[in-house]
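Structures for review follow.
Please treat every number below as a calculation from the coordinates, not as lab data. Quick caveat: nothing in here was measured; it's all calculated off a predicted structure. Cβ atoms are built from the backbone, for glycine too; each structure is taken alone.
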Structure 1
Amino acid sequence: MKKELELYELVFMLKFNLTDDQTSQKINEYRDFLTEKGSKVMVKLNGKRSLAYPIKGFDTASYVQIVYLGNGTLVTELNKLIQRDEDVLRYITTKLPTHSLQEI
């Protein structure tokens, strides 16, 4: 029996020294990866934020939020892709409660 799609949220921070075009390109890369796998995606760029402590020598980062439909396999593939990206300082993927789908 195939598992039903669930709602996930990916939040990640990109290095501050990327240009706006490079930041957009990174976001589009992840969005395109998800849509090619058949997922519905919502992306929000939350701008540049000061960090509470330096991460990999950066005090500021671009904060990105992606909400998408997927399953465990898609989450694993996306996490592997992000882990290999040197421009990502930190990331976290969480499964959203099903009642959140109705709110969105």
Structure 2
Amino acid sequence: MPPHTEEWDSKEYSWKWVTAAELLCRSACDFIYAKLTPAAAAGGTTLRNGENANGEIIAVMLTAGAYNCEVSPRRPIYCRRGLYVDTVTTAGVLVQWRVRKSQEG
């Protein structure tokens, strides 16, 4: 888990195991972590700031064979327009984020 300057309660985090393209959050949020789990062949996914495949790219995750791929930014990445997981071409990806409260922006 990446280091943070403030402590968050675990109830503030959301997570999901994703196996296909999906909108995870419609509002402003902080992307915290993702782990791509490989299938038998190479694969990958793209994480985007936005509500669809047209959103700004946050990270591109690629893997081959039995190798996992993790994205664990030193600080959360602010996604002002939501968080979208583009096509997943492997077993799946675990994504963790934190929805921002309205007063946080």
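Source structure of the calculated read-out (Kirkwood radius over Cα pairs in Å, 14.4) within 1, 2: 1.
Each of 1, 2 could give volume of the Cα convex hull per residue in Å³, for residues 33-88 alone, but the derived value 95 comes from 1. Out of 1, 2, choose the structure whose coordinates give mean count of other Cβ atoms within 10 Å over residues 25-32 equal to 19.4 when calculated. Comparing all candidates, it corresponds to 2. Consider the structures 1, 2: one of them gives 1.5 for distance in nm of label points 7 Å out along Cα→Cβ at positions 57 and 73 as calculated from the coordinates. Say which. Clearly, the read-out refers to 2.
When helix-only ellipticity at 222 nm (-39500 (n - 2.57) for each DSSP H run of 4 or more, over all residues; to 500) is computed for each of 1, 2, the one that comes out at 0 is 2.
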